[in-house]
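Chemist: In the part that follows, the structures are each spelled out as structure tokens.
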Structure I
Amino acid sequence: MEAAAQTNLKKVTLELGGKSPNIIFDDADLDQAVDWTSHGVFWNHGQACCAGTRIFVHEKVYDEFLQRFTAKAQSLKVGDPFGKETYQGPQVSQLQFDRIMGYIDSGVEEGATLHMGGSRHGEEGYFIQPTIFTNTRPNMKIVREEIFGPVGVVIKFHDDEDVIRQANDSQYGLASSVFSKNIDRALTVAHRLHAGTAWINCANSLNAQIPFGGYKQSGIGRELGEYALMNYTAVKAVHINLGMTI
């Protein structure tokens with residue numbers, strides 16, 4: 001990029017990944033929250049830049065959500081990507097497989113609870129079990145760094161201020177999700193999250209008309225929508241004197 005830009009100051013748009021927060025309030029529709037959270041973490045084998053892998057759950061519904069989310073994750077079929085019933089296929093390469101397993105090992109070594117999964121699925125291929133960690137600390141690698149695999153951490157929170165602070169405590173700012181039946185509450189929280197995209201009562205749902213891009217270390221510029229066209233155009237200002245004298 002540096003060499004290309006040196007020739008004539010080329011524009012560049014960067015989408016650099018994330019560690020997206022997924023917030024479930026105590027008034028959320030838990031059935032929908034579980035389904036969308038599962039999609040947000042495990043879709044495409046967890047290899048999604050906007051994966052909502054930091055799952056913040058209000059303390060009043062934490063136990064119930066964790067139970068349901070675990071059951072949902074256990075129901076996902078891992079295997080042949082061409083199989084009709086398969087939800088999660090293999091990771092993209094040996095390198096990525098080893099990287100993900102290294103993060104799982106670090107989570108255990110740093111004291112997190114391996115609630116589910118954490119192992120290779122089967123004897124061959126780069127398949128990894130859907131994995132859930134609990135009892136994490138904010139400074140753990142599995143909480144702070146992008147894993148790019150089927151690994152989620154479930155974190156308990158107390159109130160709105162608590163979860164906003166935790167959600168924004170990240171070098172990334174690509175996407176976020178908020179689950180609540182109170183649209184005013186959801187919108188207020190969404191606007192306070194330092195992320196380029198905020199989904200309310202859904203996750204990983206892109207639309208060609210809506211811009212997508214990140215804050216902070218998640219990149220610069222926008223893809224999709226009218227804003228994406230700005231990357232390929234230049235603004236020109238034309239002034240016409242209609243009688244002004246000097």
Structure II
Amino acid sequence: MTEPVPFHFSTVAHLELPAGWVATDLDGLSEGIAEVPADSLFNHVTRIGARHPRARDLPANDFARWVGTALQDPETAERLAFAGAQPIRPIEDLRAALVAILGSVPKRRRSESVPESAAFHFVRARSIVAGLALEAGEPERIVDLWEGVDLAAVFYHLVEARVIGPKADDLCLWLRARGAQSMAEGAEALSSAGLPLARLRREIAVRWRRALIPRRVVRRAEVPEEVRRSEERAAAAKLAGRLRGAPRERDRP
């Protein structure tokens with residue numbers, strides 16, 4: 001029988017580099033989106049959460065904001081923002097959706113341009129991953145460690161590894177492989193909602209604790225009666241010792 005593989009937490013930083021593509025109108029933006037490497041779309045859309053981890057509400061993706069501010073086209077900006085609102089959307093699906101939206105804009109509006117000084121510059125993001133001294137052999141241990149995991153690690157394991165890999169670092173896949181289906185589903189649902197990372201980490205912790213209640217109840221029921229009684233006596237003795245050691249109200253200075 002194969003020994004279960006523990007989950008190793010890692011954190012991530014992103015190195016930004018020019019992608020070599022510049023747009024001054026919607027046609028140029030569409031061409032750039034169609035041609036740039038996946039890590040550029042990842043940077044301008046998927047990575048918004050990592051760039052604003054403690055925001056109250058996440059801003060729109062870079063394409064939507066540029067179209068809304070530089071080109072003054074709020075209708076197209078809103079559609080682009082909606083297309084990029086789900087962080088774990090596959091990159092190629094995202095690319096196709098963005099190109100389709102820009103292609104549906106009337107031709108006259110697609111050619112309206114801004115000066116070079118206001119152009120959109122595509123940027124790539126290369127990931128630099130570093131392992132953390134945190135490891136979990138069971139889903140319950142993930143819950144114990146979760147609130148101490150940094151926000152970059154939350155993004156890496158719930159969003160980045162799912163969207164661009166590696167799959168070995170996809171926390172939800174690992175949870176499913178270990179039989180923690182409800183934990184995986186809860187994390188995926190919240191990760192899809194476009195929440196800031198600080199709030200995402202907090203809400204996942206709450207949902208996971210609830211998901212583990214039935215498992216812990218069953219596990220407790222499987223403990224032999226004599227073991228449970230022994231643990232209860234030990235807990236009662238420990239509490240009594242604490243009470244005896246505590247100063248009485250009248251003895252306190």
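Here, each number is a calculation from the coordinates, and none is a lab measurement. Keep in mind the model is a prediction, meaning the values are calculated, not measured. Cβ atoms are built from the backbone, for glycine too; each structure is taken alone.
Chemist: Given a value of 1.17 for Rg/Rh (Cα atoms, Kirkwood Rh), point me to the structure among I, II it was derived from.
Modeler: Checking each candidate, the match is II.
Chemist: Ranked on mean count of other Cβ atoms within 10 Å over residues 154-161, which label among I, II comes first with the largest value?
Modeler: Largest value of mean count of other Cβ atoms within 10 Å over residues 154-161: II.
Chemist: Another question, if that's okay. Any idea which of I, II comes out highest on distance in nm of label points 7 Å out along Cα→Cβ at positions 210 and 226?
Modeler: Top value of distance in nm of label points 7 Å out along Cα→Cβ at positions 210 and 226, among I, II, belongs to structure II.
Chemist: Out of I, II, choose the structure whose coordinates give helix-only ellipticity at 222 nm (-39500 (n - 2.57) for each DSSP H run of 4 or more, over all residues; to 500) equal to -9000 when calculated.
Modeler: Answer for the origin of the read-out: I.
Chemist: When mean count of other Cβ atoms within 10 Å over residues 34-41 is compared over structures I, II, which one is greatest?
Modeler: The maximum falls on structure I.
Chemist: To continue, here is another question. Have a look at I, II and say which one yields 29 for relative contact order in percent (Cα under 8 Å, 6 or more apart), as calculated.
Modeler: It traces back to II.
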